[in-house]
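Got some structures for you, see below.
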Structure 1
Amino acid sequence: MTAPLLYTENLTKKFHQVVANDAVCFDLLPGEIHCLLGENGAGKSTLAECLYGFYQPQEGTICIRGQVVELASPADAIRQGIGMVHQHFVLVPSFTVLENIVVGTRASGILLDLASAEEQIAALCARYKVDLDLNAKIWQLPVGQQQWVEILKALFVGASILILDEPTAVLTPQESQRLFEILRMMTDQGMSIVLISHKLKEVLQSDRVTVLRNGRKVATVVTSESSKEELTSLMIGREVAAPPARQTGPREDLILRIQGLRAQNDRGKEALCGLDLDVRSGEIVGIAGVAGNGQKELFETLVGVRPITAGTITLSGSDITRHSTKDIQEKGVAFIPEDRFAEGLVPDFTIEENLILGRHDSPNFRWRGFLNFGRISDFARKCISQYGIAAPSSRTLARTLSGGNAQKVIVAREFAGNASLTLANQPSRGLDVGVIEYMHGALMEKRAQGGGILLASEDLDELFTIADTIVVMHKGRILGRFAADKADLATIGLLMAGHSETDTPSDPAGQNLFMKENPVEPHEAP
């Protein structure tokens, strides 16, 4: 058997009383893609950060090329040939590609030899067939190419082991496919890759998978000998139920109509450009799109927290275009925001207090002008039981909750109002498979009751699983609308990248979206 390039023996990492990694044994072979799979909080990111020197384990050892090493910092890891690309890029928008790659490396030094560095980076681009303008500013690049800048930073300093944390979170399907083609090219040339991903389609493209649960290694399996079902069962300790069947039959009642909607982003640039969209009773309309194409601004205008510059919004026949957030809520709109802690909850409030946010003046929670804490506590206890919120009590602070339990608090509050329209922006982002299953069930139950749902997700699998209709949003416009059971993944991917519906997957431009310059306008300067 081939000797491992890197391995850990009984690696244990604790944060106070919390054991994030519990005696984990992990090995990485030369030339393989090895996936770390596990629920949120399972310990996979902590293990990766220990391998990168960001954290230091209290117990156990890390061995590289047969030698025990101590990685006191990322600089130590880099010297051992380990590079890491985090999910959130660490780039300077106003710097060029070349400057971002070189600055901070030994090549920068006191006298910066950019000409020599440019030759080395150009050779790396040619080696892996990456088409990248080294003199372009980062803000001018689409996110797919920004990710390549991060990867090239690691390759430039000589990484032979590359750790990738959720590498396709901001990519179109075509970009994701191209990334894995190049990753396989890298492993064929001797690179070893540790991949952290929750997308099972990507996990199945690895060579081996190590599954973590509650900080402990459950198993390491050869990917070709496993399946989605087995990996899911290993990850959460049970089988995931199939989602309910889509509702069939005509949908006649119009719940939401958006016509010619225009609004600006936080920098005063137009984010919504005359957008038209309908949602009907008993329908889930899914919005596909790469982050930053107006999804956030759309939801904020619909709930009344962002000014509208033009257009109309109609809810069940009633114009709510410039109504207040309170009025929109009272008319039957529930909102599950993108950032559950920053926008959906007050972290330093208790579960009880968060469950009545925006409804504290309801007669259900007041008596003679004062809050009725007995009724509030009863309501909170019912929500905790009904929605399976894991917490010591209803007076637990929201900031101590896991992402999944925090999301359940938001859902419990929003669904308590019998809303006719539910707005859900990235409702499954960062959640465990089990909580995602729960979220899908809750949304589909709401649909079965006749509610309309507008769902934005960067996870196309989620949209294909529960949406009835999929629309593609790009640069503040709707570029296409499809019945979900007839939608084509390749076509949707092209539209997400800014191509027209007349483009086909066989178009050379479509095949090389990750490599060639997109017809997408560059990002605006910050």
Structure 2
Amino acid sequence: MDGRLIIGNARIETDRKLVSENPATLEPVGEVSLATPELCRTAILAAKDAFPAWRWLDPREKRAILKRAENILARRASEAARLIAMEKGSPYPESLSVEVFGALQSLNYYGRNQGRLLRPGRAGHHTPLFFNKSGSFHFHPLGPTLIISPWNFPFLIPVCDILSALTGGNTVVLRPSTTTPLIALFIGEIFVEAGLPPGVLNVVVCRVPEAEAMIVDRDVQTVMFTGSVGVGKRVVELCSRNLTNLSLELGGKDPMIVLEDADLERAARGAVWTAFMNCGQSCGSIERVYVAKEIADAFTARVVELAKGVRVGNPLDEGVDMGPMATAGQLKVVEEHIADAREKGASVPVGGGRVAGLAGHFIEPTVLTGVDHTMRCMTEETFGPTLPIMPFGNDDEAVALANDSDYGLTASVWTRDRKRAAWFADRLEAGSVTVNDHMYSFVEPRAIWGGIKQTGMGRSHGPFGLHELVNIKYVGMDFFRKKAQTWWFPYDRSLAGIMEKAVALFHGRSRRARFRAALGLRKEWRRIVETAPLLNYLLALPRILKK
């Protein structure tokens, strides 16, 4: 595996090295070059130099590049999935189905829609005096975008962020997590092979000081950050120095609400998969379950039974459902949350400890019962394979419990009742709400991703996510052949008379008052005709008098 950096499409090796470790075996996966401050600056300049050409490149050429990238990734899909399994620790089938297939779908979506998603849109005018003007919204790229990506989805997240930035017309410097650097370099390799022009995508692996220096670099126009709340707040502070455009996704504590009429088998299977896939290391994992008292015992029993069947082991071995935690530090956090819950009275019907006989960062899938909101497992982001279950009495209580969180990324409701599902969807405080499923919206390119509260700011993915990465410019045009506008100088009695009548005409309380104001404008008719198109006045009258 090539561990050299990618700057301006050139592979660059440095004397400073980083060893990437397999979390399942604790053995080296490969060696990666670390960027110096000078090389980080070189990468930003490469993105800056490439920006004008990429910005104006014909969308057909961009579509062709992304189509080639899609074809290359499809050909190398197994290679990518194996690398994800080795460096991050998710099972090979999961790496292939979630990360690689999800990335292929995004490549296909953004590739097909180059030049379409950000077409100028018409902006009509509400003010009658402006009916002679035309207005439109235009979407223009901002420039070099710094993407700081995490280790939990080291392939899918940066691919989606890169595609959003490129579709917006921006160029990119990708700084991946030092836990999963080889996967990021593999992404860069695909785009280089696809013919992306030099400097449009640069991949630099670096330590925190160099990353922070890039954030405050004046040539960086946007920062896209995915990570923890603590680091996110530091990124906000750094971006404030230059008022750099910023998109943040900082995690979640996603609730699952299971109503008494839910399909119990489907809900139990959905809970177990969404809590334990990726070893629970997903911002959108189910981290707390609220289940109606009427079915709580039956639901919990089925969840425990299914959790006992989750097979833990080396992610490259056949038949493995859950691999190791990606880092020793995150494993410690999960153990602390389980211990805290036990100390405060929670029960652990399954799991709760490390997996015997395995050398890596393995922990058992864990179900917790008897939990409440005094426990860290219910209020802090665990980011690991725990599934705490808490009964509720009525719908209002379920909403209150779900919204009692510092996070607001996603939430799910499980019911057969469409009306109740809609009621919950309106009241849950989250960026996305799904019914009878959870977390799938991340891999739907047309959906959005992001949330409220401590989850972060802004959105990514899809048409609305693109708006975070561009300048939305209003363009107004007026080609009527008039020498002046009604409201221009001189500020004489004629203008005052027009505006006094206009206030009554446009905003009068009764139709009679508006009609009298319209008749009264005849005194200032000469100025109106001379300075504004008569058509404005005539077009406005029916709408005004109809109020």
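Read-outs: derived from the displayed coordinates by stated rules, not from any lab. From a predicted model like this one, the values you see are computed outputs, not experimental measurements. Cβ atoms are built from the backbone, for glycine too; each structure is taken alone.
Taking semi-axes √(5λ) of the Cα gyration tensor in Å from the coordinates of each of 1, 2, which one would give 50, 34, 19?
Details: 1: 40, 30, 22; 2: 50, 34, 19.
Clearly, the read-out refers to 2.
Compare Kirkwood radius over Cα pairs in Å, for residues 338-481 alone across structures 1, 2 and report the one with the greatest value. Present the calculation step by step, with values, prior to reporting the outcome.
On the way: 1: 16.3; 2: 18.3.
When Kirkwood radius over Cα pairs in Å, for residues 338-481 alone is computed for each of 1, 2, structure 2 gives the biggest number.
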If you work out distance in nm of label points 7 Å out along Cα→Cβ at positions 410 and 426 for 1, 2, which one comes out largest?
2
A value of -8500 was derived for helix-only ellipticity at 222 nm (-39500 (n - 2.57) for each DSSP H run of 4 or more, over all residues; to 500); which structure in 1, 2 was it taken from?
1
Distance in nm of label points 7 Å out along Cα→Cβ at positions 10 and 146 - structure with the largest value, from 1, 2
1
